[in-house]
Structure 1
Amino acid sequence: MKKIIITGSNGYVASRIISELNKKYNLTLIDLDSNNIKLSNVTIVNLDLFNEKLEKIISIFKGHDAIIHLAYKRPKEIRNATNIENEINAFEIENSNVIMANKIYRAAYEANIKRIITASSNHAADWYEHYEVHNKKRDMIGSDLLPYSDNFYGWSKASYELLSIPYASGKFGKKLEFIHVRIGYPREITEELKFSSSFQNQFIKGNKGKGVINLKRHLGAYISSRDLTQLFDKAISVSKVKGHIDNVPFLVVYGVSDNTRRFWSLDTAKEYLNYSPQDDSEVKFSELIRNVIDKNSLKSKLG
């Protein structure tokens, strides 16, 4: 049975996948505090990866087959993409996440770990969404496009991807395998959905429709727990990583379900990982859609 490290194991994305992965792999769960995770036969390591010495991280990593890197240093305030001051001040915290990613890559290199799977994000290339998809100039975004982003959160995720290429290329004497999963929207979609009091995402009943502009976007970006788990499972189990660059084990895939309103391509995930998503947000949230969408009076970013 393969031994897998999951960083950021106490976070939301991890909560969507670790129970099922625990049935197939020996898991080492690393976070600032993972003691509340109630799973049997897992190894819990409470560790500050950003501040811990590289040598200690290497010693923990040794003997493992792969890493799923989900750890993320969060800003003090929840991101509000409509707040310019919030966005422009995000560089320092996002740059610290890039530094932490390099620490993980370097520790994996020194510990002879074969494969690193990262939680990248749709935001790594969201320039295309904001300026082309929403303006009806592009129907689908593929992982072959250069990762252009108009915000520092997306920039940091694109940096995760580009940062891995020297390690994957063999420049340092051996090739590490990398799979970057550009996760879409991994949360369940409800009428009450919101992130903060200053950035409402509610859809209809309790908020008179405020936030409905985001509904079709969420429906296109949604990934269910079982599809997300399948995608990470296949990233672990695929025998060989290949993808965008000849003879370099580097692959970027989009992590969304097979949604009717999907605007990100799953071609790469299907071709190289045999990803076969089971869910469609249009079906799963059909009752919600009927309740909140009035085609004659409501518009959204995606029509």
Structure 2
Amino acid sequence: MTYVTVPRSRGNFSFGRLHARGRTIAGLSFWQRSFPATEAVAVYPNVAQVAQYEELARSGMLTQVGYHPYRRLGTGTNFESLREYLPDDEYRSVDWKATARRHRPITRQYEAERSQNVMIMIDAGRMMAGTAGQMSKLDYAINAALMLAYVATRRDDRVGLLAFDDEVQQFIAPGKGVAQVARIADGLYGLQPQLREPDYAVAFATLHARARKRALVICFTDLIDKDASARLLSGMASLFPRHLPLLIAIQDPDLLDAGGQVPSDAFEVYEKAIAIQAIGDRADALGMITRRGVLVLDAPPKDLTVETVNRYLEIKERHAL
């Protein structure tokens, strides 16, 4: 007998005993038996989006779902030199000013993009336990991190992972290729939000000790109070000048709705006042972090994956790292 189950969350799950009941051959009574089925099942994050991205890239339809255009690998963007035009050169690579000066077709040569390091940090503390719909903020961050890892490896970058709450839960050194994306997925599928205060000092100390080469450090978290934001700011600022830090803050749709509602009773007036104060504190914290030179992306959960990938591509195109 075959049946299908749909998991509601990520993680490690195990089946208990299976119970079967059937009618006897004579049809006069029923029998019932139990069978051991203690197999463990690993439920992974949403990896279907990776295949969807690849299909959209091949068909040139990335812009229709919000992604930046997919640029062919290996063409490079850093100008290197000029040379005479060859029959298989792309038309857009012709340098028309040099062609006019030399009276023959001249082509620009570009050096291939060099591989860079991308370190993904994921906060699994109390601030990431909040939900948006049926998923937690941590679920959204994990989905975005996996897509980011895939896109970055496709751009020939090395990608690593550091997940933490009040201690470091996972560390994966930067690496390349599809196998590295699989290693990151293995490190993330069992990660669950903990109702503990994230220890940014431990997380960033581990990063400094184990990721010494310059990297784009992308930290998924959220800001609720000033004390937490001050500790985060200290950790992010410590990355300069060795690394380039990017903070990705995940918005709380319920908080924004509460702050924008039209109150109908005293309770909703109180609720709106608290929400407006929390939104203001959060905006102040993000502004403080931005003024210290840290790149910031403040995104709603539903758009987190697309906006994260686009910001990474923007940094690559600007050669900011």
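Just so it is clear, none of the values below were taken in a lab; they were calculated from the coordinates. A quick note: this is a predicted structure, and the numbers were derived from the prediction, not measured. Cβ atoms are built from the backbone, for glycine too; each structure is taken alone.
Side notes on the structure shown:
- With Kirkwood radius over Cα pairs in Å derived as 22.8, matching label from 1, 2: 2
- For the set 1, 2, ranking by distance in nm of label points 7 Å out along Cα→Cβ at positions 126 and 150 places 2 highest.
- Once Rg/Rh (Cα atoms, Kirkwood Rh), for residues 214-261 alone is computed for every structure in 1, 2, the highest value turns out to be that of 2.
- Structure from which -9500 was derived, helix-only ellipticity at 222 nm (-39500 (n - 2.57) for each DSSP H run of 4 or more, over all residues; to 500), options 1, 2: 1
- Distance in nm of label points 7 Å out along Cα→Cβ at positions 14 and 222 - structure with the largest value, from 1, 2: 2
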